[in-house]
Every structure is written in structure tokens, then in C-alpha cells.
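J.: Quick heads-up: structures coming right below.
Values in this text are rule-based calculations from the coordinates and carry no lab data. Just so it is clear, the structure is predicted and the values come from calculations on it, not from any experiment. Cβ atoms are built from the backbone, for glycine too; each structure is taken alone.
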Structure I
Amino acid sequence: MEEIVVRYIHFIGILFLASTLAIENILLSKSMSSQSIKRLAVIDGLYGVSALVTLGAGLTLWFAVGKPSEFYTKNPIFHAK
């Protein structure tokens, strides 16, 4: 059960990471107001949080729950991702 929860957290983190990156790309422009910069800073903070959540869940899957760590360590397709 804990593997499923961590796996879903990992997937949601990846989706949130991609979403915040897309939003940052949309919000960027050559001339920006102070409100746009503040909004971009909030989105950038959310991007960082989602990166940490994704990394933490991924490392938890690798070393703590699920398949043995050797499965991921010796898998070249995993490293290509």
C-alpha cells in the first residue's frame, strides 16, 4: 500500500513540475509589471517544491519501498530517463 501512495506522489509531482514549468513559460515576457514578477516568483517557488517532492518520492521508491534498489541501479533504461 505504501508503494502505491509514494508512486502516486511521484507521478503527481512530475505532473505538477511540468505544469508549473509551462505556466512560467507562458508568464514570461519582455516587459513585466511588478505584479507579474510576484506571480512568477510564486510559480517558481511551487516549481521548486514540486521538484523536491518528485525527487524525494523517487528516492524513496528507489531505496525504501517497492522493487529492490538493484532493479533501478542496474537498469540502463532507468538511467536514460
Structure II
Amino acid sequence: MDVKKVAKLANLLISDDMAQKLQKDLDATVGLVDELAKLDLQNVVPTSQVTGLTNIMRDDVIDTTRILPTTGYFKVKAIFNES
């Protein structure tokens, strides 16, 4: 993969020195991925979730002091009529 081409596609300006460093890092990363691709994983069970928990959510709590801050604002008389 050519770092200069990727940088151009991403509209990034990088120096030649930086391109060389990034190319070296990218080549090393791709090399590691290639090593992983060579592993025999036929007898390995896929793992996508290890905790056994699903849809853990917190209760919705309305904290008006956080959602309606007034510090730094002025309170003025309304000037618009409600219709």
C-alpha cells in the first residue's frame, strides 16, 4: 500500500520523511496481519461476546442543573407573543 497515494486520497499533506516513516509502520502492520492470516484456526471457536451480558443500560435520570445551565446568561423579560 502506497502511503503517498493514501495521503493524497485523504487530502493530507505529508513530508517525504513522514511518508517514509509511515510507510515503514504500515508495512510492519500489514506484515503482522499477514502472520495472523497464516494461523490455522479451524478448531478455534469464534468469540464475539465474553461477558454474557446483553443490553445493559442505565436508568434515564433528568438532571436539570446539567441540561439547563444558567451561568453566564442574562434573564430578560419575554419579547415574543405565544400563539
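J.: Out of I, II, which structure matches -12000 when helix-only ellipticity at 222 nm (-39500 (n - 2.57) for each DSSP H run of 4 or more, over all residues; to 500) is calculated? Please list the in-between numbers first.
T.: Working: I: -27000; II: -12000.
Matching structure: II.
J.: In terms of mean count of other Cβ atoms within 10 Å over residues 6-13, which of structures I, II is highest?
T.: Ranking I, II on mean count of other Cβ atoms within 10 Å over residues 6-13, first place is I.
J.: Turning to a different aspect of this structure: Which structure, out of I, II, was Rg and Dmax of the Cα atoms in Å calculated from, if the result is 27.3, 73? Please report the intermediate quantities before stating the final value.
T.: On the way: I: 16.4, 50; II: 27.3, 73.
Only one of I, II returns 27.3, 73 for Rg and Dmax of the Cα atoms in Å, namely II.
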